[in-house]
Structures are given as C-alpha cells and as structure tokens.
Structure 1
Amino acid sequence: MISVKQGDEYQLGGSLPEEAPSYVVRKADFDFYQGLKEGMLCSVLNSRQMGKSSLQVRTMSELKQEGFACVAFDMTELCVNNVTEDEFYSGFVSHLANELNINIDLEDWWYEHRFIQPYLRLSKFFDEIISQLQISQHIVIFIDEIDNLLNFSFKNDFMAFIRSCYYKRIEKRSLNRLTFALLGTATIEELFQDKNYINDTYFQMQHRAIELTGFQLHEVESLQTPLTRLADNPSMLMQEILSWTGGQPFLTQWICQLICNSGLQIAQGEEAETVSWIVRSYIIDNWLLQDKQQHFYTIKDRILNNEIPAYKLLQLYQKVLHYGNISADDSPEVLQLYLSGLVKEYDGKLEVYNRIYKSVFDDIWVGKQLEKCLKSIR
C-alpha cells in the first residue's frame, strides 16, 4: 500500500505557494503576466484543478516585484449563500480599501451614498477614490472563482462595471492604470451575456483570453527532479506519466506523488509497466473510493448537474468517446463539456482529455448515466 508522506515534493489540491518546487511554468505564465502589464482585461477560464489559482499567486508575486499594487478577491468568500447585493458590493469595496490602505471612513462614505444603487456606488467609489489615489502604481485586481457570481442577480451589473472601467479610459486617463484579471470555471459568454459587447472591436482589443493547456514534456523539469531518486531514466518515466494524464496538472502531480511515495526503483525499460500499474491500482480501480480530492467527482457533478440537460452532455461525450471527430464549436453543450475538463480541443475537434478519463468515464459509465437520465424524463 502506498502512503502519502508529509512534506512531499508534490501538492494535490489548492493553490501552490509562489516558491513551490513543483510549480510548472507554462506559456500561460508569460501570456498572463504580459497581458496584465499591458493593461489588458485578462481571463483565465478553464475547468477545475488546471492551475488557475496557482498561476494567480505566481503572477501576483512577479507583478508586485515590478512595483504593481495587486488585490486578490476570492468569490467563494464574497458570494456566500443569501448575500444581498448591498452586502456584496460593500464587502468588495471594504476589501479593496483595506488592501490598498485607503484612509477614509468607509462606513460613512457608503452610508452617505445609500440612496443610489449598490453597483453605482461601486462605480462612484472608483471614480472618486480609486482613480484619485495619490500613488503612481498600476493596480491589478484579480477576481478568482468568478463562476460563483453566475447565480446572483447582480452579476450583470458587476460585469458591466468592469467593462465600463475599460471604456472610461478614453475620457478618464487615470483608469489606464487599473486592470482586471478574471479566473474561474465559466465561459466569457456566461460572464458577459451581451454578445454585441463580446463581439465589439474595442472589447476584443482590450481583452486577452489566456489558454491554460496541459503540461508539456519540455516544461516539467521541476516535477521530474524528485523522480531521479527512483528511476534510471526519469525523462522516460515522465513521458509515460504524461501519456496517461495528457498533462492535466492535478493528475500529473498525483501520479508523481504516488510513484515517489511507493519507494519503487524503476529500471530502464520498466517505465510503462510501472506507471500503468500505479495508475490502475491507485487511481482508476475503485475510483470513487480513491478520489480523496474529489477530482473525478467534480467532473461527474459538472456533467450530471448542469443547466444543460445531462443527457445532452452525455450524448455529446459519448460521440467524442466513440468517434473523436466532433467539431469544437461554440455551442452551449460543447462549452460546458469543455468546462467539465473531460475533453479538450485539438485541431478544431474535441477529444477526450486523457487515458485516465477514458478509463474512468468509459462507455459503461456513460451508458448507465444515460439510462438513468432518459428514465427520469419519460
């Protein structure tokens, strides 16, 4: 039995500390950092456990070293059950004021403006206070887990406020030093529901979508280093790991951790057999019991409990599983299947993200779930 040791080189779940040895630098790191430095509205929208929060931590650290003022919001904390519109906006402003050391009586200011709508109060706060701050720093506001905002009625007003900060730059030059980053499991269409705005030339000039892809072999030296203690050919071992995970960050770290904690000595030529045994024994077999971090559960839940009827997503996934020649268009079904993490786009087509998902969410699983769904709607 493989045990998980404390102080392991790999971390499963949660955001990695900025100096974590197992952090993998990807092209997205450069794109995100550069986009924010240029003042772009950057969005990192992807399935869960792809490294979004870790990317934010790392990028914030780099920007602060460059002299930027950075403020991070976690929408799981602001968007608690039954939060009112006023509570949401006052909480947002309070956190912003604390992080930027704004020396005003916020309660008095908020009360003085109580007769205008909360989102207009937020806009006024930025116009009167933030844009007039006597600091030379550029300000980057990171909004993580933004998908938690989707079910609240004030979502459209909040997103309209962010949009307005970019449009107002033309007449209010002080807003040029204010930049937003949006991270979460959502589509840009869900966040900005006005398609005319999304297709607007100015928005496309100001917005940069950051593509967060799986790990590539040339990027994973930090993950490979601990494997040198166990394998004669750590590069080949890592190649076998990626052949199972498709570079999916959580799964890749998980397998690396399992191998390191196994204490196995892996001779040249034994890489494929060893990785296959580890994956099948400790991940795929009895996956419901092995899934301590609820990685597979989250994917399953996204498919079966979605605004789009589950049978539609299951039928689409079944086609991808069987034929793999499904167009990666912008239909709601494709976008939601993509956000589940089960599939990725390759050369304009959808394909199952990796071999592990193919084994866990196989044809038998899909058939059983489809049967349940179709029975429930008869």
Structure 2
Amino acid sequence: FAQLFGRPIASFFDAQPQREEEDVLVSLFRAAQVEGQDMPWQSEVSRYLGICRAGVELEQLLDRPPHVGPPTYDLSVPQKVMEAVEQGNLVAEQERRRLGLGHNPIADMSDLINSQNVWASGAELPDDMSGLFLKHSSIGLCILVNFDHVRARKRFSYAHEYAHALLDRENTATVSLVRNRSDLHEVRANAFAAAFLLPRSGVWAFLNARFKGGPSVIDQTVYDPAAEQHADEVRAQRRAAPRSQVLTYEDVAALAHHFGVSYQAALFRLKSLSIVNDSEFTELRDKEQFGKDYLQMLQVLNDLEGRDEHTPDREIVSQVVHLALEAYRREEISGGKLRDLSSLLGISAKKLHALAEAA
C-alpha cells in the first residue's frame, strides 16, 4: 500500500490525519508543463522517489532526526531582474558563511547537498531539463540533475537546484528548463549558483595570487597619530608594469578550473563583479576555445567537460545502503525487506545480504 499510494508506511498509522499534499509526480508534471502526457523519464523519476521514500522510512526505523534539510531563506518574490540577482548573491554569501566554506572551491556539490539532509543524485533527464527540486513529506527534499551533462554543468545545476531548496520550498516541484530560464526564480537561482561556486572573495584571492586584476596605480597613505594636528602625510605610490593587470583567456580558464565551472561561467562572474568591462568580456568570450585548448594541453579539460562513467544513482544508493545495513544490524528490517531494497536500488541481493550479515 505504501508503494501504491506513494506514502511512508508510518503515515497509515498516524493518529492525526495529515494535511493533504499533492502527489509529487502530479506537481512535477505540472511544473514541467507536460500534464496528461506519458513522458519517457517518468519511470526514472518514480524510481528515485521510491528510493527517497525507502530512505525516509529507514531513518524513521533508526530513530534518526527528520530529513528537514537546510534552513529556508524567507525572501519576497523578486519583481525585477536586479532584485532576483541581488537576492541570489546575498543568500549565496550567507549560505557559504553558515557552512563555513570561506572562499575555497567546493570539492563536491552533491556531497555538500547530501550533508544538508537533501537527497541529491544524477538522473537520466531530457536534454532541455538541467535539474529539478522536489519536496514532500514522504521523501523529504530531493534534488536530481541531468546526469548526461558535462561535469562543470552538473556542478552548476546542483548549486542551482540547491538555491530552490533554500528559497522556493513552498513548491512541491520546481523544474529547471531551457524555456523558463527568464523566470525570475530561475534568474535568482542562477545568480546564487554563480556566487556560491565562485565567491567574490575567492575570485579576488585567486587573481591576487596571479598578480592580476588590480589597478594600474596603487596609492598608500600611512596614518601617524603624531601628525593629526598637521597636514603632513606619508604617502607612497606604485605603478604596475604596463598591461600586467590585464586578464587573458589563460586567467579565465585557470579560474574556471580552480572553481570547477565552465569557461563562460567564470567569465560571466568576472563581468558581474566588474573585474572585466564590456569590451574585455567580448574579447575573452571570443577566445574561449583558446582557453579550452590551454586546459586540454594541461590535461585537465576533462575535469570540466568530461562525463562521469559511474551509474547516475551512485550517491543516493550509497546513502540508502548505509541505512539498510544499519537497520538490518539492529534487527529493524528482515532479510526479505533487504531483498526488496536491493531490487529497488539495482544491486545484488546476495551481496547486500552478505554485507548485512557481516555488519
């Protein structure tokens, strides 16, 4: 019955009736603007929902805290593009501060999201769908991104969907499609992703380490308390070597690789931070291929433009396997339940049972 109705087992025994929630798939199809259609990715998403439900049920059996996720940032709905961008930037800075990330690159976005009690995984989605965010009492919070996209784009998609988890949690389903990219909620999520992956202080620290992006003339005035009553000043000036501060395609490519984003994502971030002007932006955009050739020469382009070879569900399956092994060890689930889980997770029942017995 739990699988048929898409509800956790515990909900059938609640003394108090639950507030009626809309079915996750119904909300998802409405958000994807495909209501009433038989979509090829429906079975894929349904399986992930089943995995999330199984995870939530196992957590309840293990008396784990509810899968509530990160805090919600309760901001007004943006009315203009600039407001959406400013909100995204603000929340990205606050969230990095809350997580204690400093200005360092994020090693693995899916791991970070999972650490915040949000299910996160790659999935086989349509090419025009970069990702989706789902929220329901039966599954908690869930983020799926298009597994077929290259690594840099998937990282950005994870950050984008994480923004929806922080800012748009009133919706059961939020779908990121090419055709709704101008929606202000999507603009806000994109701004968040850029600022979250490429923090202002981190970008400047990277450029400073390369002695790039600074002013051509630096003036310094030294404070002297003994001279407060006088007009005397101790001043110093240093001029940078001609064109030494100009950013090149190499700098943009290196910045992109450092933070694990695409060349264009790094370049757009430089422009939004007013580090490059319009003419410099255009010139650097025209030299994108040179930047990629540079990374290819260093044998690191695959870090950004390669595709993962592991199964799309690796991250989420590993989490539920951990819960299943622990539940079996504590005798909270039977061998039969373990076999059912192995089928749902797409792994060997024999191997899972052997590991559970050894736990």
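Tabulated data for the structure shown
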{"quantity": "Mean count of other Cβ atoms within 10 Å over residues 103-110 from the coordinates reads 16.0; which among 1, 2", "calculated": "2"}
{"quantity": "Among 1, 2, which structure scores highest (criterion: FRET efficiency 1/(1 + (r/R0)^6) of positions 55 and 207 (r between Cβ atoms, R0 = 30 Å, to 0.05))", "calculated": "1"}
{"quantity": "Winner on distance in nm of label points 7 Å out along Cα→Cβ at positions 87 and 119 once structures 1, 2 are ranked, highest first", "calculated": "2"}
{"quantity": "Among 1, 2, structure where helix-only ellipticity at 222 nm (-39500 (n - 2.57) for each DSSP H run of 4 or more, over all residues; to 500) as derived comes to -13500", "calculated": "1"}
{"quantity": "Mean count of other Cβ atoms within 10 Å over residues 39-46 - highest-scoring structure of 1, 2", "calculated": "1"}
{"quantity": "With distance in nm of label points 7 Å out along Cα→Cβ at positions 47 and 271 derived as 2.5, matching label from 1, 2", "calculated": "1"}
{"quantity": "Label whose coordinates, when Cα extents along the principal axes in Å is calculated, return 83, 51, 47 (choices 1, 2)", "calculated": "2"}
{"quantity": "If mean count of other Cβ atoms within 10 Å over residues 199-206 is computed and equals 12.6, the structure in 1, 2", "calculated": "1"}
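Taken together, the values in this text are just the output of simple stated rules run on the coordinates, not laboratory data. The shown structure was predicted, so the numbers you read here are calculated from the model rather than taken from an experiment. Cβ atoms are built from the backbone, for glycine too; each structure is taken alone.
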